[in-house]
Structure P
């Protein structure tokens, strides 16, 4: 839960820094279109690849078996990985949006933010995933 809230707070912190002009936005806008295109392509592939992988991560047979054997330890390991797969591109897209002022980065950050709702680490959800019990 701390990682979930911490990364979202960091993203909000970057937004505040750029929106209040403490950090200068648009410093890379129009500087080198090839660099922007390369970074945009990498971020699009990273975002498109990480979303379905993060949402289905705990359903893979090896990970499911690990969760059944080691419960809390495995859930901590795979849960942190799952959150990181969404949060790292979220932060990078947020920063790239303000550096390049390209709305594609902003849209990808918004999509990742919406996906975070599906991996929100509540206690009940963690118990269901760690112990593979049915929800009541």
Structure Q
């Protein structure tokens, strides 16, 4: 499985699968670094964490906008989105961000996530970017 296929399968698992299925996309000692929270370390913890996030945002779903993969397949950079529903207001929202991946043996070994969490403004992304058209 190549990097883009691995990331797509991982996002599908985050959206619909068990913690163990999410964890199966990672090396045992993988880490996710994030701009908003402390790192998640270990495949099992990563799987549990994304199930909690999915449940917190009432069935959150993740998707991939774009992916650029290094020629050697050892790393990739993506733009992503996540939709969910705020349980307090029942309002639907979309988070957007960027991530950098490192792979080992075909599995995800590290993710560096760049995005903004603002509880007062849940819809986040690039300011004035036309996501529908793909460019400004």
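See the values below:
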| read-out | value |
| --- | --- |
| When distance in nm of label points 7 Å out along Cα→Cβ at positions 51 and 75 is computed for each of P, Q, the largest belongs to | Q |
| Of the structures P, Q, the one that -25500 was derived from, the read-out being helix-only ellipticity at 222 nm (-39500 (n - 2.57) for each DSSP H run of 4 or more, over all residues; to 500) | P |
| Label whose coordinates, when FRET efficiency 1/(1 + (r/R0)^6) of positions 11 and 67 (r between Cβ atoms, R0 = 30 Å, to 0.05) is calculated, return 0.60 (choices P, Q) | P |
| Identity of the structure behind 52, 19, 12 (criterion: Cα extents along the principal axes in Å, for residues 27-90 alone, calculated), options P, Q | P |
| Value 19.8, calculated as mean count of other Cβ atoms within 10 Å over residues 19-26, assigned to which of P, Q | Q |
| Per mean count of other Cβ atoms within 10 Å over residues 59-66, the highest-valued of structures P, Q | Q |
| Highest-scoring label, criterion being mean count of other Cβ atoms within 10 Å over residues 43-50, among P, Q | Q |
| Label whose coordinates, when relative contact order in percent (Cα under 8 Å, 6 or more apart) is calculated, return 23 (choices P, Q) | Q |
| Structure responsible for 42, 34, 24, with Cα extents along the principal axes in Å calculated and labels P, Q on offer | Q |
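Only the coordinates and a few stated rules stand behind these numbers; no lab work does. Treat the numbers as computed from the prediction; the structure is a model and nothing was measured. Cβ atoms are built from the backbone, for glycine too; each structure is taken alone.
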